[in-house]
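Below you'll find a set of structures to go through.
Computed from the coordinates by the stated procedures, all read-outs in this text should not be read as laboratory data. Every value quoted in this text rests on a predicted model; they were computed, and no experiment measured them. Cβ atoms are built from the backbone, for glycine too; each structure is taken alone.
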Structure P
């Protein structure tokens with residue numbers, strides 16, 4: 001994990017979202033790199049439009065990216081009310097950087113955000129990474145049930 005740059009973006013990530021800034025505030029086509037990164041390294045966030053990626057960034061209170069040089073290697077974000085509840089979203093690490101501590105570093109950076117420090121409960125959903133999230137302090141909840149309202153059924 002040498003030469004990694006961690007960026008704790010401002011709420012809404014204006015530098016990344018509007019100017020495509022990356023490490024050291026250098027223009028790096030960050031939005032295009034984020035789209036390609038999500039397409040390559042996730043199954044749930046593939047084929048998102050640039051317009052919608054910009055919107056999800058604008059509405060997120062915590063955004064963290066990790067770069068190796070000018071290459072994006074990790075991304076994660078959170079939304080919440082800063083008091084009672086927050087949720088982590090789109091936690092992703094480049095496939096060749098997994099199992100090297102980059103994911104733990106990403107989660108640590110997100111959780112130490114001022115926007116999350118006083119939150120009572122932080123949620124996340126995962127399909128296949130529950131063992132990893134347990135390692136970083138998340139616990140399964142059996143007293144609650146995940147329900148989803150599919151807006152395409154309206």
Structure Q
């Protein structure tokens with residue numbers, strides 16, 4: 001089930017349970033997973049993309065193993081907020097994934113998440129090779145943390 005509003009997504013989630021954040025790239029899918037209280041996003045792994053059925057199979061196996069109860073997909077909007085081809089590709093991925101899982105799926109504006117992830121890795125003095133290996137999962141962590149912070153704020157308000 002795809003829910004475009006974060007509040008609708010929040011309403012479908014149990015009180016406790018991990019949520020996954022995904023950073024979809026052309027060649028990889030960065031995955032981050034929250035703690036059970038949904039306070040902290042932790043970069044988890046990078047799935048090398050092959051074809052959708054194999055990618056979805058690996059992703060859903062990981063989410064099942066980690067007992068994830070919802071999925072937040074990074075939405076790569078243009079800097080002016082408009083939607084380009086990458087957004088259409090992300091929405092298509094969500095529609096295809098929705099057919100394979102009962103987990104609720106929502107979107108989170110991912111503008112600058114990769115920039116922030118790159119900056120954090122540079123500040124941590126991470127080697128270029130290592131940055132290339134982990135950038136997508138770190139970006140997924142930024143996407144997920146943004147959504148988690150908004151969910152926490154909604155719960156307080």
(message) Quick check: -15500 is what I get for helix-only ellipticity at 222 nm (-39500 (n - 2.57) for each DSSP H run of 4 or more, over all residues; to 500), calculated from one of P, Q. Which structure matches?
(response) Q
(request) Match the computed value 33 of relative contact order in percent (Cα under 8 Å, 6 or more apart) to one of the structures P, Q, and report its label. (result) Q
(message) As an exercise: Cα extents along the principal axes in Å, calculated from one structure in P, Q, equals 46, 39, 29. Which structure is it?
(response) P
(request) Have a look at P, Q and say which one yields -1.12, -1.16, -1.18 for log10 I(q)/I(0) by the Debye sum over Cα atoms at q = 0.29, 0.31, 0.33 Å⁻¹, for residues 25-64 alone, as calculated. (result) P
(message) To test your reading of the models, identify which of P, Q gives 2.5 for distance in nm of label points 7 Å out along Cα→Cβ at positions 89 and 105 when calculated.
(response) P
(request) Assuming 1.00 is Rg/Rh (Cα atoms, Kirkwood Rh), for residues 73-128 alone as calculated from a single structure, say which of P, Q it is. (result) P
